[in-house]
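Next up, some structures in structure tokens.
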Structure 1
Amino acid sequence: MTADLTEADDCFHPVPVDDPMWTETTWWGFMVPERGIGAMIYTLFRPNLGVATLVTQVWNDEHVAPWASPYARSLWHLKMPDGDLDDLRLSFLHIRRLEPLKAYRLTYEDRDSCAFDLHYEGAMAPHVVAASPELGHFDQLCQVTGELHVDGEIIDVDCDAVRDRSWYVRDDFRSMRSAYTYGAVNADEHFLAYTRPADNAGDLGAVFGGYLVRDGEKADLKEGVRRVHSRRRGHPDELELNATDALGRKLEARGRITASLASQSTPGMFAYMSIAEWTIGDRQGHGEDHDVWSPDTLAERHRLRVQGSK
């Protein structure tokens, strides 16, 4: 299933099936940690349907609802673009590849509401989960620099943040529950973990993938847990991650959520998108926690909480 990436993986892949749910995505995170500002750009493409999606969101520590955040726009039914992902215009967004699998420029302008000009520079080679013609996913820590224009203000961006990329058949009707969590001190000390539920409440997750980079050396995570100690406004507030990598190294990280957004990027996926301050061992860093649900699993959690309060 896994293979080496090539520069062709920066572009759309040949469609291997006629399933209407064949999907390609890109996700680009960025933040201004010292201001409690988080943001993301998410693109989704379904060539068999001829449609594309662009979700662009900027949030802060004041509000969780997207309509109360500094900026949130979801365009779910755009025409599949003519260009390729190495130089793509999709509504307000322009993605340009500067160096294969390494450097990118993203620009965006939605009238006076929101604009940005961002440079993504890979701090590491992509972490490849899978790279076959039918199924692919990779993650890459990047240094993100540039400017964000929102709420009438020009804000400098200079952070470590992850981008990811995937291609596979994604069923909007599947039930799912997972979390995607990362933290970085710098390019030589960072982690990313994927977890899935280990309890009925959804606040204990078992690590099933990811990596740890320590002193510049990378190894896959092999086991561990993500634990949500408390929630506020629905989203995690205090959490921790304890894991072991393939080299036997221990990862101990405690996170405090500083800003979160209730985001539904697709019909089948809801997430609390949160930025976090991390203590990784005895060092300070920043990153994100994505608390991911499908609408049915989130509704079931709500139903059980209501029953428990009676």
Structure 2
Amino acid sequence: MRLPPALQSFFLPLFLLGAATCLHAEPLRLPFTARLEASNTWASNISRSSAQANWRDSTRADTSVAVSLLTPLITGVSLITEADARTEFVPRYTRNNAFSGDGHLELRWKFGLGAFAPVLSTQVGLAHREARIAGDTGTRATGALRLAKRFTDAWRASLTGDWSQLYAAHAPFDVRAHRVLGSLTYDFNDTWQLTYGRGSLFGDFTAHASAAVWARSLAGQLGPEVAKYYNSVSYETTDSYGPGWVTYRVTGRSDFWWLELAPALGRNTSLPLRYESTYSVNRAGVTYRQDLWTLGLLRRF
């Protein structure tokens, strides 16, 4: 029996990682650590469209492999070097498929000894993205500052501020933004872990609209403020979610929260189950809503 493409995109990454888990019951003795991840996400309004008639739902399969090397510098200070490669596959809207490879450096300070010592880390990274939509291809620069602290054997929290800039081939994808986010994790036992997090993004993001809705927006049929703003932003026809669809760049704010349950399948393998909700609003007051349900598989070596 031959599975349809959508189901293939769901099961193939999980099968590959499952095979890796079975073949390597014990961690490999390597001078570096390695990580394999596969996930399948059901995205409500994957197109990030404001008009509900334009909402497009789809699965998205992500796979990544990463290797990292930890180098102690002085007591309590370490340098982490990491490189990874990632694929994004949207079986229903393959115009949005992409591949990226990146590397980053992280400097980590641990203030004290033991598991309850706070940890501060700063990170810089550079990535190259190859996308089927030519304008979405480019180089991304990132930076982050993160503080993490374990309070008890069960409770720990983290606070992160980060920044990113995609130097894309075309202006609608040339986005710059920064985020502030925090998370709280509770370890029920050695097997079950629950994380709640929320945060906000400030800056640019891309959105999509059908040709008919975009024409109405520019003509003022959705209001004069919307028309004035949309006539000033960068946009182009990309056919991203259908013939004539437009991709455009706006500036605004996105608030998001997530809840993740991550049961351990073994010493180095987990199965994170995650729900994430995002609510965005641009400078013209136009809003966007997205909901993501993700099943993943994580394997560390």
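With helix-only ellipticity at 222 nm (-39500 (n - 2.57) for each DSSP H run of 4 or more, over all residues; to 500) coming out at -1500, pick the structure among 1, 2 it was computed from. Answer by label: 1.
Out of 1, 2, which has the highest value for FRET efficiency 1/(1 + (r/R0)^6) of positions 102 and 270 (r between Cβ atoms, R0 = 35 Å, to 0.05)? Provide the component values of the computation, followed by the final result.
Numbers: 1: 0.65; 2: 0.95.
The structure with the largest value is 2.
Hey, distance in nm of label points 7 Å out along Cα→Cβ at positions 118 and 246 derived from one of 1, 2 reads 4.8; which structure?
Checking each candidate, the match is 2.
The maximum of percent of Cα pairs over 24 Å apart over structures 1, 2, that is, the highest value, falls on 2.
Throughout, read-outs are computed from the coordinates displayed, never taken from laboratory work. Because the structure is a prediction, the values reported are computed rather than measured. Cβ atoms are built from the backbone, for glycine too; each structure is taken alone.
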